[in-house]
Structure P
Amino acid sequence: MKKDETKGDPEARRSASQILFHHLPEQTVDIDRGVWKVAKWRDPRRESGVDLAALTVAVLEQARPWTDQQRDNGFGARLASGSRKLEILSLARDRGIDVEPFPKLWVCSNNRCERVHASPDSLCRCGDRSSRNQIHFVCYCRECGALAEPPIARCPTHREVRIRFPGTMAADRIVQDCPAPGCGRELRRGFAGKSCPNCNQKMEAQVHRAASVYTPRGVSIINPPSDTARERIERAGGSAQALSWVVSGLTTRWMDQARPGVATLRQTLAHQGFSEGMIADTVASAIARGEVAPDIETSVPAAVRLAAESEARQIAVGLAEARATLVDLIATAPPGLQGIYTNSYPHWLARAGLEAVDFVDRFPVLTGQFGYTRGPSNDPTSSVLVPFASPYGDYAVYGEMNETEALFVRLDPLAVAKWLRAQHIDVPAAATAVEARMAILGAIGADPTGGVVELVDTLVHSFAHRFVRIAAVHTGVERSALSEFLAPHHLAFFVFAAGRGDFVMGGIQAVFEGELHNLLREIVEGERRCPLDPGCGQNGAACVACLHLGEPSCRKFNRQLNRETLHGPRGYLMP
């Protein structure tokens with residue numbers, strides 16, 4: 001028995017965004033008061049026009065914790081070597097998805113019977129004809145990712161079994177016994193211990209909706225909306241020029257208007273086929289005439305250059321189509337807003353430790369899921385990553401591409417450097433924002449433990465979450481309809497609307513054009529305590545009541561968050 005998940009009765013229908021996050025292949029879902037497993041997306045569309053190189057880098061980074069532990073079913077090695085590639089599949093809205101009941105085990109609703117049946121409409125010996133209760137437990141393997149029905153032990157004499165839940169839903173307390181009159185033989189306790197049909201390891205039992213049974217693993221990239229846009233990026237100097245432009249402070253409207261760096265000029269001349277001697281002479285001449293920018297690209301430590309270039313390229317793509325700045329607001333301000341733009345906005349930007357907030361009218365983003373894990377969701381040592389397989393022979397990313405509106409938020413690098421020194425991180429004093437950015441990248445690159453980048457990531461991520469939670473109120477957009485895209489190496493993040501619904505589009509722009517000072521004031525001075533303190537503060541200082549966001553909004557699954565980085569004794573937002 002299968003159900004069409006987008007064409008059934010109203011309760012069974014789901015939006016495309018719900019399906020993207022909650023109805024993925026091999027995921028079990030609650031529909032029509034039953035449990036169903038997603039069999040497949042029916043004839044999904046194969047999307048072209050995707051920056052596969054950027055997507056592959058992003059997916060490998062998200063999968064790396066499981067790849068490092070060799071618990072990714074060979075996914076990382078095959079993808080990195082190119083032996084398998086990624087295909088982007090989007091929902092065919094007129095085709096929908098197929099789901100099937102799972103597990104195929106139902107319990108008689110007569111609480112004096114509770115016999116187990118393999119069909120929801122088979123005749124029960126007790127005569128009860130009311131609807132059956134489907135078993136909500138499944139067995140999963142954290143070694144290979146297999147899913148199976150819980151083991152049922154039928155009485156060898158009467159071939160029957162009933163299940164009793166003695167005041168708890170804990171799997172190990174469930175009792176299976178024989179319901180036959182005069183028998184009552186206990187047959188089994190709990191559901192755990194079943195051998196995996198694939199790898200023969202012992203499986204674990206859990207309620208089907210538990211994160212340990214299925215946690216989707218997502219990825220987001222800022223995707224060039226067309227081949228023309230991708231070509232424009234390369235003509236402007238590619239990732240090397242993007243890095244130089246971002247570290248220099250985005251002082252021009254876009255990266256193609258900035259002076260090229262030495263590495264960018266070398267790369268451009270090499271692509272044009274010039275000899276090494278000619279390239280060296282041309283570069284030397286350009287340096288002598290001041291026609292190239294300082295050699296920022298090669299000054300960034302090699303240990304962080306790839307990540308810094310990748311983030312810078314994503315920023316360049318995100319700002320390529322339409323970018324509005326505070327300077328633009330001041331230049332076109334009506335009389336009633338002139339004072340707010342020239343006084344209130346700069347004051348609260350500085351008080352919030354921000355260098356700038358820009359508005360992007362056409363923000364091109366690809367959001368997708370490349371696989372799922374079974375086992376403890378945030379422990380790569382004891383869970384397994386299962387990548388999605390495309391029906392066309394490669395790996396699949398189930399996703400959707402949108403063009404939406406966004407705010408681009410940049411923390412002040414001088415303030416961040418000062419904050420890092422307060423955390424006892426060796427960051428040299430800097431006179432300019434460019435020097436501060438270079439010093440922070442240098443500190444990250446010089447730290448083999450990864451502690452500095454984790455500290456910076458936690459600061460940027462925590463700020464982004466506080467920004468999203470407060471922006472939801474000021475924009476009139478539901479919090480779940482706002483998402484983040486982080487660029488921690490550049491102390492920046494995007495906050496973007498998840499779709500182009502009438503109630504979504506325009507809300508972010510309205511805040512940028514008239515409410516930004518009030519939003520920033522609340523970020524700095526608004527309630528900073530958690531309703532669940534002191535417990536929250538004693539256990540990471542981040543929870544659902546203060547910093548957490550829903551799954552579609554946060555691709556990090558609410559990790560690397562801490563209120564103390566913002567409002568603690570040495571917090572970034574403290575005076």
Structure Q
Amino acid sequence: MLFLREVLTEVGTWCCISTTRDYKYISSRVEHEGLSFLTIALPDFGKDLEKGLEQGHLDSSLFCGFRKKGVMPLFLGGMLSLVFNSIDGVLLDEPSVVAIRGIRQLTLMFSKIGIECSDERKDAAIAKYIQCEQDVKESDRNLSPADLSAFERVGQLLFRELFSTIDSSVYYGKILPKHGPGSTADGLLGNKKYRQLEWTSRLEAVFPFGEVVAPNWRSYMEIMPSLNILEPGAERPVKVITVPKTLKTPRIIAKEPTCMQYMQQGILEAITEGIEESDFLSRLISTKSQEPNRRLALRGSLSGELATLDLSEASDRVSNQHVRALLRFHPHLRAAVDATRSRKADVDGYGVIRLAKFASMGSALCFPFESMVFLTLLFVGVERELNTPLTIATVKSLLGKVRVYGDDIIVPTHFALSVMKSLESFGIKVNKRKSFWNGKFRESCGAEYYNGTDVSIVRVRAMLPASRKDTTEIISTVSLRNQLSDQGFDRSVQFLDSLLEKVIPFPYVGRESPILGRWSPSGLHQVDRWDPEMQRPLVKGVVVSSKLPDNSLDGWPALMKWFLKRGDLPFADRNHLQYSGRPVSVDIKTRWRSAV
């Protein structure tokens with residue numbers, strides 16, 4: 001609350017508005033509602049501001065739960081009057097971008113704080129996941145042959161060359177698998193994944209165990225007696241779990257079996273490299289960089305010619321039928337993707353269910369295929385709007401105006417409604433509250449702009465630390481402090497500085513320094529001593545220290561790990577065969593380290 005008061009006061013100073021009554025109102029609401037006011041009610045207020053900017057006026061449906069005079073809420077009314085007419089709620093001809101940015105920072109900064117939500121909210125999220133499965137099945141049944149045919153044709157126009165190349169790689173055994181960093185349904189972590197002895201008959205038909213898991217056939221003969229090849233009915237299902245997202249709702253992900261994740265990663269790498277190497281596809285889609293989407297969102301906020309669309313439950317609504325249609329004319333790739341797709345999910349409270357969706361978050365192929373499905377549906381919508389068959393020339397004419405990154409979509413404004421209709425006809429839900437095509441506000445990939453000005457916010461990801469023992473909170477707060485400093489929140493930064501100085505040494509350091517320190521706006525850094533051997537300045541402060549699990553590896557699995565290594569450089573960690581996996585603990589320790 002003290003930190004929020006500093007942010008509120010600073011924003012009020014920018015706008016020349018007194019915020020005393022606003023803080024009293026927040027205090028009263030928090031006293032009665034607790035943290036949920038900051039993490040749920042305030043963010044809803046911020047989203048309603050965005051809706052007002054989109055439609056060009058306020059109406060009675062906005063700011064529910066806040067007292068209003070007409071359509072204008074009394075809370076933050078002084079700042080809102082710099083954006084909307086206080087009498088009729090119509091957007092001013094020249095609204096204050098400073099006020100827009102300030103209101104967004106204040107109301108949205110706690111929306112994604114990493115706190116576990118209640119069991120009731122977790123249960124509701126799981127129930128929604130189950131309902132989504134039913135929606136996908138219903139959508140598959142209602143999909144018309146004409147729609148499916150258009151989808152297949154447009155998909156071929158966009159991805160024929162990419163899919164043909166990967167199809168050939170699958171046929172000639174050129175897909176190089178690798179293990180992912182996350183948890184798995186069978187509980188294997190780090191180096192233990194290289195000792196996997198569970199495979200499926202579906203995988204064996206496309207990726208024989210002896211060719212992709214065993215380093216040589218001699219090892220394979222030794223492994224065979226212990227190898228467990230599962231038939232489709234006995235395959236291990238993905239494990240559906242919840243992880244913190246917001247206090248309002250958790251994120252639903254699924255832990256894949258090790259064998260599935262292993263081959264998914266290989267196909268993912270082939271897709272990613274193919275897209276990045278294509279001068280055509282790399283200008284439409286990406287699985288690596290969000291920056292192109294952000295640049296187009298900025299451009300759209302200035303000119304109004306580009307819309308930003310956002311989707312709800314995006315990954316859970318991509319049907320397996322969509323992906324199979326996309327890959328229809330590439331049998332080897334289609335077989336490979338199908339073999340690496342988990343067909344069942346173990347859902348707490350519901351048992352094991354058969355999946356209609358292609359994959360949940362947790363599958364390595366979830367993100368690239370949802371991006372490709374959405375790009376295909378985008379151009380199906382363009383084709384419908386133009387009322388003429390899509391050609392490669394038409395697609396090329398839209399390069400620099402169309403972009404997809406996951407569920408963040410950029411499209412010319414005059415195609416927005418047709419694209420949304422195309423997405424919804426395939427069961428994809430458009431989040432109209434976070435989609436913008438009318439006003440001057442645009443949002444994509446975490447960056448927000450109004451009329452060419454960046455109004456993005458800094459989010460609080462964890463509670464503030466009370467002592468040095470609060471390691472995660474300290475690390476998060478240092479990051480928060482430095483982001484706010486970059487955004488010009490001098491008063492709020494001073495508050496966080498005083499808080500952090502009580503729990504850790506907190507020197508000025510360069511941005512690349514391993515020390516948890518404060519970044520100076522002028523780029524100056526503190527020097528406590530000089531390292532004569534490395535000829536670099538040193539400073540005393542705290543560094544993050546993590547302990548990896550003891551997870552030794554030898555024999556044929558160790559040899560296979562070496563064969564799967566990418567690049568010519570040696571392993572970065574010389575002890576990688578002894579320790580591996582995600583850290584079992586994270587701590588901070590005081591050390592002498594480089595100041596820059």
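Values in this text are rule-based calculations from the coordinates and carry no lab data. Note that the structure is a prediction, hence the values are computed from the model and not measured. Cβ atoms are built from the backbone, for glycine too; each structure is taken alone.
Can you spot which of P, Q the value -0.71, -1.12 was calculated from, given it is log10 I(q)/I(0) by the Debye sum over Cα atoms at q = 0.10, 0.18 Å⁻¹, for residues 384-559 alone? Of the structures listed, the value fits Q. Of the structures labelled P, Q, which one yields 14.6 when mean count of other Cβ atoms within 10 Å over residues 192-199 is computed from its coordinates? It traces back to P.
A value of 1.04 for Rg/Rh (Cα atoms, Kirkwood Rh), calculated from one of P, Q, originates in structure P. Here Rg/Rh (Cα atoms, Kirkwood Rh), for residues 280-343 alone was derived from just one of the structures P, Q, and that gives 1.10; the source is Q.
Of the structures labelled P, Q, which one yields -13000 when helix-only ellipticity at 222 nm (-39500 (n - 2.57) for each DSSP H run of 4 or more, over all residues; to 500) is computed from its coordinates? It traces back to Q.
Identify the structure, out of P, Q, from whose coordinates relative contact order in percent (Cα under 8 Å, 6 or more apart) was calculated to give 16. It was calculated from structure Q. Match the computed value 19.5 of mean count of other Cβ atoms within 10 Å over residues 56-63 to one of the structures P, Q, and report its label. Derived from the structure labelled P. One of P, Q was used to calculate distance in nm of label points 7 Å out along Cα→Cβ at positions 304 and 544, giving 3.6; which? Structure of origin is P. So distance in nm of label points 7 Å out along Cα→Cβ at positions 32 and 376, computed for just one structure, reads 5.2; which one of P, Q is that? Comparing all candidates, it corresponds to Q.
For the read-out semi-axes √(5λ) of the Cα gyration tensor in Å, for residues 152-255 alone, a value of 63, 14, 11 was computed from one structure; give its label from P, Q. Answer for the origin of the read-out: P.
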